[in-house]
Structure 1
Amino acid sequence: MVKVRPFRNIHYNKDKIDSMEKVITQPYDKIPEELQEKYYKNSHYNYCRLILPREEDRYEAASTSLKKWMEEEILLKDKEPSIYVYYQRFEVLGKKHTRKGFISAVKLHPFEEKVVLPHEKTHKGPKIDRLNMLRATDKNLEPGFMLYSDADGTTIDIFDEIAAKEPDFEAEDEYGVHSRVWRLSDERAIEKVQKVLDGQQVVIADGHHRYETAVTHRDEMREKYPDHTEDHAFNWRMTYMVPVEDSGLVVLPGHRLLLKHDVSSDHLEQIREHFDATEVEIGDAESYLEEHKDKISFVMYDGKKAVGIIIPDLSSLEKFMDNDYSEDYRSLDVVILRDVIFEGIMGAKELAIDETIAYERWLDDAVKRVEEGDATVAFLVNATRPEQVLRTAKNGERMPEKSTDFYPKVNSGFTMMDIGPEEKLL
């Protein structure tokens, strides 16, 4: 099953940069043009210049900057392999949290080997961009994000002990997320962490496409270097690992917006046949969802009225669902919304992102898009729970697209892993 190992981190030399806050970034796919511009102004050594250069040949630009920064010792490579305890302190929806985990090398497995499990369906987007970046740099520039189970809290106890010390790196990003990173090199402590994960299947929380790209790159390297061993770093991927039991593991809802389909009076009548549906004030939508978070519930809003929807009896919905669904899967809010309301009642099938469906993290933004005519109707939902993610993946099932939004994103710029042909893990 899953294997994790320490690696030699490539990190910023704090003696040669103004501050970590000037160089860390959001993940490459969460950097719009205006944020990219800001990052470039922050520092000549901002990490954006490696993960999302604005030069025409971004891969050559990243490779050139990386080599130059290594030569100038802007970036240093640890001599001793470690795992890297990574805590993020943040506030969201009026509550303060600390997410606790660690960054290590995780052995790559194609999904069919059922060691690393996907949890949701993904868009058939191009993966060649990140593959080209791997080829150009021979580095894992950004960590993946996976979930494991640690019901006894063994790993968190280890991490909390080291977290009592001054961090090796820390910074606060533009969203007020405060990150702290500590090296953990003690072999006994690392062995205890490895023992907790021994025999486990792990689940991708974020970065399905990038994981598949890493497997493709691994296969290319294996073919190119047939004498490789398991120890070669290109067989592994730098990954942020968080226990599913961690109280700081926050998942935000992915509110659904239909861009072209209307809810007719006939649709609403059919909804009432299978659900408890009552009109609510749109201003009370958030409290309605919170009040009914232990049930399967939604709020539907078309700009004129809001309807609170609760499912009283799953048995009445069986005709809309595949017989092969597990009990866990058929009770997911997002599955019922897709299979019963969208496809079964409204006939809205094969929805395409940004063409016929869109997703919003914040409830107010979803409501605003409907009221401004950017969407025809919003279906406001509660967040999927982490334990549902784990169960679904282990059942071999994938949630609908955008079923989870793990918050916050993992900052880029604290860790980098060499996966060149000469690099081996100990």
Structure 2
Amino acid sequence: MLDSNFFHYNAATLHCDEVSLEGLAAIFGTPLFVTSRRSLTESYQTFEHAFKELPHFTCYSVKANFNLTVIRTLAELGCGCDVNSGGELYRALQAGVAAEKIIFAGVGKRSDEIVYALQSGVLMLKAESMSELRAIDRIAGELGKTAPVALRINPNVTAETHPYITTGDSKEKFGIDELELPRVFSLFSQLPNLKLVGLDMHIGSQIFDPQYYVAATLKLLALFKESKELGFALEFLDIGGGFPVTYDPLKPATPIEQFAEKLVPMLQPLGVKVIFEPGRYLVANASVLLTRILYKKSNHTGKQFFVVDAGMTELIRPALYQSHHEVQPVTFHEETIVADVVGPICESSDFFARQRSIGAAEEGELLAVMSSGAYGAVMGSNYNGRLRPAEVMVNGSEVKLVRKRETLEQLVQNELF
């Protein structure tokens, strides 16, 4: 998506805020992730304004983009964090997020991660099975603590999204089946080191229709009422994340205000704080991946290729989800050609676009893969011995290097002969 507010052409050159992407590539090289701080701020403020009538707490889902400066930027705006591992918890704490504003999720927490979360003093751990509840209780007892926990409920709502990013369906690994809740509630009488503080759900990602949230929330509300009748003093109801963003201009995302219109009246009367966990919504369109065209080629059928220096090791979403990302030449071209934009990795799935109409750039020019702020660098790898790219953040005319480019020495530093 070409965001006219934050990524725009100025004198035929693509800019982030007031900074030329051509200039950034000259200084920092490619591949390069470029993030607009102003975009992060606007996305957060838009989300908060939509739900302003509802007592709530927004926890940024760190898995979307765990760059320390991205986390800190959102934390400075008032955001908490949702983490899914000890490593994400460490990152959030290093970024300056207070432990009491962090919720610890994840379907497979190790014992050392549970210890780390409890010793750090996180707001809550979200439990996803009866076995996990028993483990948290045992560890809390050994530490002499009472563990605040929320139950992640699987509401058996199949949202209309890619099958790899649906998470509220009974076929998936996530959460405790709603039909198991009576057994789980009764288990708490045997677990003296736990305090049930909330119920939670997360039904998937890139969900365009608010009605899926309505259906799942109705189920959560029924379970909330049941828990109150059983004497549990719940403080939080966690609706999760999954709110959509626009990747393809032909498929614009449903505005967040339409979700708020449905959810606020349902949640307002409860008298508890509602937690939201947006990740992609806050960061996806805040970044682009800059890459340079190494070669142009064609085959005997006339099919055209741009071979670029970034690939699935930097942004795996097209290979993994067949997802759409707009690709824009950094230098504007009136003339277009139909081509595949492909990377250097030894996999046929290593592409950013197939048979896409794109500006007729030449070898050596730059392309910007748009909407690369979520599940880009964070899902990167060293496959093919690739070095992880640098990352910069732009704030108006200011530029800050927020991650150095990996070196060859770092590539092997943990290995032993």
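Only the coordinates and a few stated rules stand behind these numbers; no lab work does. What you see is a predicted model, and the numbers here were worked out from it, not measured in a lab. Cβ atoms are built from the backbone, for glycine too; each structure is taken alone.
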State the single structure among 1, 2 that was used to calculate relative contact order in percent (Cα under 8 Å, 6 or more apart), giving 26. 1
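Given 18.4 as the derived value for mean count of other Cβ atoms within 10 Å over residues 72-79, which of the supplied structures 1, 2 does it correspond to? Don't skip to the end; give the middle numbers.
Values: 1: 14.4; 2: 18.4.
Only one of 1, 2 returns 18.4 for mean count of other Cβ atoms within 10 Å over residues 72-79, namely 2.
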If distance in nm of label points 7 Å out along Cα→Cβ at positions 312 and 376 is calculated for 1, 2, the one returning 1.9 is structure 2
If distance in nm of label points 7 Å out along Cα→Cβ at positions 240 and 408 computes to 0.9, which of 1, 2 did it come from? 1
When mean count of other Cβ atoms within 10 Å over residues 296-303 is calculated, the result is 22.5; to which of the structures 1, 2 does this value belong? 1
